[in-house]
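Please find the structures below.
Bear in mind that the values in this text are calculations on the coordinates, not laboratory data. This structure is a prediction, so every number in the text was calculated from the model and none was measured. Cβ atoms are built from the backbone, for glycine too; each structure is taken alone.
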Structure I
Amino acid sequence: MIPRQLQPEIIRLSSKYPIVSITGPRQSGKTTLTKHLFKDYLYLNLENPDTLILAKADPRSFLQTGSKTRIIIDEVQKAPELFSYIQTEVDQNQIPAQFILTGSQHLAISHHLSQSLAGRVANFTLLPLSFKEIDSIGPITSSASAIIRGFYPAIIDRAIPPKDYFRNYVSTYVERDVRQILNVGDLINFQKMLILLAGRVGQPVNYSSLASDVGVSYKTISSWLSVLETSYLIFRLSPYYKNFGKRITKNPKIYFFDTGLLCYLLSVDSPEELEKHHLFGPIFENFIISEKLKNITNTLSSAKLYFWNDNKHNEVDLIVDHGLKKEIIEIKSAQTFSLEFLKGLNNWQKLAVDSKPDKTLVYNGQSHQSVNDTNIVNWYDYLTNSSQHLPTPHF
């Protein structure tokens, strides 16, 4: 198993809470990780129809299955009846990490956790592999190769061609998850929306325009985007507005958690094709921003991510808000540095006169230098600037 950056945090908090919840997209490695960290636990998968029937028919007996007191319950959102009984069990026994709950539908799980198990749960989100995690098993020197391949563990572990993997992934997701989460009758239009979203990556999204292009209502688009978010396929990057008044754009940008999926939806099949694609810039931007989001998620950081774009077309691709300290980051897919790349960072600094942020330009070139208090950093160096020791758990 590829060591996961989230492991130390799961180990640390599992000794303090009776329940550990791990959510994330399908096939991000939740089952593999939980079985690795909690080897002696009884594993119950609610994807198994027989197991699900037992869980729904008699929740109390189901939780007391066998002689083991510690249980992993996979896809727990399929049996919401269990949550109240889990609460009773942990309140009676007070055993650290008595239940490990996993699932791929964030809202379905978080609703029940907040209702029945508040204060008893350590919550984690396991996203697809980060670049740092993949680089730890062998360096990757081409950004286009990393972007095309994507970051789902099966692609790495089983050497599945990305085109084959994502074709089956999208088919499974649309046919099963979308129908379960939301009664989408028009799957063709839903898939059309996915492709249109990929073509708008890195742009502020106009929901009305998107609804018109898909041929559905504004309300339907809003509902479908929520489904994609709760299934961890996309995330929204909100505009930064503090102290900037009405100069900012109001619409969020849409990015994909996995760049391999993004490229598949755009029918981009090779690194060479990607480097020539008219959307290589936004796709490269998606790559860096999604990796930043993974790092924040994996380290349980409270930092928030934004972009900035005013009505004069000044923009900054990424703002990392740490509270008192901010990072402002410009992202360019070009291999040759130009002073023009610093325009957005400098304009933001003029407006935020009371702020002294860390300014960084991440680009596809090789040089590493500093220009006007801005660090110019190669993408590989930016994503692998530190290592993290992954301890072995003991229970």
Structure II
Amino acid sequence: MFKPDSLALTTLLGLLSAIGPLSTDMYLPSMPDIAVTLRASTAQVQLTISCYLIGFALGQIVYGPLSDRYGRKPVLMVAVSLYCVATALCTAATSIELLIAARGLQALGGCGAIVLARAIVRDLYVGARAGREMAVIAMVMALAPLVAPLIGGVLQTWFGWRAVFVVQMLIGLEAVAMVWWFLPETLQHRAAERVSPLSVLRSYRVIARDRSYLAHLGLVTLAYSGLFVWLSGSSFVLQDLYGLAPTPFGVVFALGSLGFLAGTALAARFVVRSGLGAIIGAGCVALAAGGLIMAAVTAAGLAGPLTLVGGAAVYLLGLGLMLPQATAAALMPFPQRAGAASSLVGFVQQTVASVSGALVGMWLGASAWPLAAPMALFGCAALLLWALTRRVRAAVTH
């Protein structure tokens, strides 16, 4: 068993959290080929992302309360096992409708990993220490968008899109084995109340009354929605509009993702010294700056792979700074309901992100505005919300 407060446990939690990004980023280079192979439209292929996000959101509603009652480890084992079965179905899909359905099931399994990783952090740490742990986990998770498109581009070029899902299934099986052998149970006091729709709603009602929680939830949701605008639209804009092949797209996409890795590294280094609030604020400034850069180059007619990725990198820098800290701050008031609080964060952010991704898919066309405009809007909205809620959040972030 990995011991609490060890690098090994942190790395395992990071790998579990990376299942979600791997499941989206790795097959981004394959999306145009999926459309051709399965005779689907761009909007239909886009639904494989949107349906994944919907499943990811809905699944999170139940995992947290279940883990508060039955423990983190057994619930996590069930979730990742379901992910493996669903990924096998993705590999065997013979139509776009079957792939969309399998992706939704894949999300229902995969979302449990990140929900329970957050809850485990709250079980073990508090305050800025929890923020640092979240940031370190996010650093591990940040490797997914760096390497996943590269791996996906190579797999697509040499073996086709089904190979991408084969690799994802192998990763899932490895995660099941590591959880079984190495993950300790971190829940100290299990919820006495049996899990039922009424008990789940009661927990969420208590959580939703906390103004600090709502403020941090809003920040997380806005920032995360901008990320999924980028994930949903970048493949088609950079490949179809600007002519990048799958492998170069993977390289360019990975370069942009370096911003997220840099943000998490900075947060992990400075959050204990500076506090959660200061790091969240710096992240919101970068979110707005990155979105405005993308909007400015598009308005000036300078949009292209490098300029768009440059703006996205600044946005992702802000995301790496603020997302782990805002998530940790949201969970702080609820040591007895960490699973439920984590579930509600995930449900809201994923629901809004799925709607944003679907809208981007409908808007994609002959310009980069479907990427630039929403990311600028979400970044500026996050900065405004941070400024307006500083007093509400102060008790938790200082």
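Here are some notes:
- For -28500 (helix-only ellipticity at 222 nm (-39500 (n - 2.57) for each DSSP H run of 4 or more, over all residues; to 500), calculated) the corresponding structure among I, II: II
- With mean count of other Cβ atoms within 10 Å over residues 2-9 derived as 19.0, matching label from I, II: I
- At a computed 114 (volume of the Cα convex hull per residue in Å³), which of I, II: II
- Of structures I, II, the largest value of FRET efficiency 1/(1 + (r/R0)^6) of positions 58 and 290 (r between Cβ atoms, R0 = 25 Å, to 0.05) belongs to II.
- With relative contact order in percent (Cα under 8 Å, 6 or more apart) derived as 27, matching label from I, II: II
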